[in-house]
Structure P
């Protein structure tokens, strides 16, 4: 038992003490009424609940630490120079994976093409993943590895980019991006464990105690569930919550139900558990694949991944099986589709909408009435502001991520990162939620203490973990972080 003394409660600046036994809070009061426990003097620091990143991608975060980072490149020439240097460093039989590619940073906003990448290497598969995570650019070798031919039809939920003559450009959107990405060699189970542990170390260093992986099953569901459990048993520094792709549980190639149940039951739920089912309703603004009302300045109104009937069927199936559902919906048209699907359920309150980046006043009212959780990512505005302005125009872009309006109306809001799409430091996300980056309506900012609660207790509630973490009340895990003066 440990008795923490000489600290201030971060949300009120009130002097307090806290008694902890076996990793859980026994008491947190102005003066703990006992002398038992080993005292630990926190030397006047401010004590907060640890952050909860309830929407990120844990395994991909760890894997991305070894990939080429393009986030600072602002021209085609810079990108190609970095790709060439990486190509020279790699063994000849390896794919070259790059992350945080963004054509919106180029002067004219035009994508690189397969021909540009073929000039680096026509033989090594090269894949530049867009910063949105919903698109990429591939060279000819990567297209061949995925068995994509010149007359390849577009998948129902994606698109192979083509030039005016109908030739593949190498630009891949949504399911087309997923198909080529899936052609790369899968990481081994041991590599997955190492990546999860590395991601956990990085997140813990930011003051995060629990993170939710929002696309478990991308490589192989059984391998990933094994790797997450193994990482947790090897001492992963964060608690793991897994939202599993719908298709890996209910699709035609889904894992047998008994095997899935067996793998879930083998986990220590305090450290690692399957928390729900993940569905994608649309794409991303910067890739012009989010489903919006009106048009992008670059053309088109995005795309819905599924028809209305199909999405409703998927939601109904997961709900009837007893799972919490988390649906990616960035564009306002996609948000309406998701709310319409949730409205048909007996109790939509336990389910989640991820991102809800574009919201009208009427949609905010609908969210309050529906009662579902909404999770937003403040860091997006800082990282992708120019992309949003290019795709939507500055006026529409300024109204994205309406935290203040949602809170004032009573939406059940939480904040998160979506790492590795962004850097994922919650302290930076807090700053972006309080003082919105230039170009975004400053009236939609929140107070610092409100933002902290949205990254802690409200994030725990969205994870259905409010009894276990997020407020450092008696009975909860004693996951905390300190800020010194």
Structure Q
């Protein structure tokens, strides 16, 4: 016993000497050893606030009640809440959905999928035009950002739920090939469709598609809500042979994703690139972007009207979105929030008279019935969900995505931490959540007198505009989404 006490004392003395003379840290220099308690409390602070300190509606990006609704839905448990609302219904911007005195007949089929009313690629005559079976789908999250088991669970879940799974810009991995429909996303790195110099290669794109018959469309990512206008770096130590093969790069070497595309440089060459891909593959092609300046969108709308060509869909990502790591300023201050960005771009295409020829997809914290319905009312035809899907398969909002130490095994490449995920089990949880989301959206749709959520108009939603004041979305944003 004395030996162990002596060893512990020696260790503490060594730590005290290190802290006092060699740490270079203000607190540890003045308070050796005990100063580490401060950093321990900082490290576990998010957990303490989440479980002990914060109220049900206080946390961000998703509060406790929002997370509980997802968890209960995913587990197939009772996801109802009792004793009325505890939300701030008179708060600025709070949405109120106006119900009808005579609701539409309810559909009690628990497997109702709510198919898209639009066919992707139909207006441009794509050879493989496609109608998605669900208006709720999985947003872009790459293998690398998420773990292999998380990707497997989501793809299996997409198959079970009858929705599609966007691959994210990291390429199509074997973990994406579990049977779910795919939308293959191409970012600035063109992973899976690049040559050795990192330029786009049509030959390699066609080879990738040949191995992936589940791909139903291709999405060009111009930017994303988490870090718009910023490229990425995948450190060489993370570029395993598996990831290198998937992305078409060399293993164990840093992989740089530039902040802009090299295959096109303006709206005109973007349309040329889209038409080239659609012609060679037969697939519908869309674009995804967060929103900043409107000059690009105004020019794109004018060119699409004059040429009769362009993207088959536009995914608008809100600045509040983001599943991966991002610099603080980009996460907090770059790109417009979803509703503002969507309204501005949609209005440009409405004024050009071509908004009906496109499919509009909304993304950015829309994975809840009320938010999805607001998205539909503003003009969205479909909704993509990311973090809500992560929560459904076990994410606990630990906010450790950027550290590779996700305790739930969702956003990490650690084989040990991934043991928390059993893809077959988590796939069913995602499928239950997706179905619960669609069921509740449909229930509110019927309550408002409609049969499909895209029938909602901006006059059906009122938002808080001051103490005791409410106004419609149409009055706030200055357009009517369902006008011809």
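We did not get these values from a lab; they are worked out from the coordinates using the rules stated. Values in this document were obtained by computation on a predicted structure and should not be read as measured data. Cβ atoms are built from the backbone, for glycine too; each structure is taken alone.
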Worksheet, complete the sentence: Working back from 2.8 (distance in nm of label points 7 Å out along Cα→Cβ at positions 76 and 412, computed), options P, Q, answer is structure Q
Worksheet entry | Among P, Q, structure where Cα extents along the principal axes in Å as derived comes to 79, 50, 47 | P
Worksheet item: Thinking of P, Q, which structure, once distance in nm of label points 7 Å out along Cα→Cβ at positions 28 and 460 is computed, gives back 0.7?
Response: P
Worksheet item: Among the shown structures P, Q, from which was the value -1.00 of log10 I(q)/I(0) by the Debye sum over Cα atoms at q = 0.13 Å⁻¹, for residues 12-187 alone calculated?
Response: Q
Practice prompt. Determine which structure produced the value 16 for relative contact order in percent (Cα under 8 Å, 6 or more apart), calculated from the coordinates; the candidates are P, Q.
Written response: P
Practice prompt. Compare distance in nm of label points 7 Å out along Cα→Cβ at positions 268 and 300 across structures P, Q and report the one with the greatest value.
Written response: P
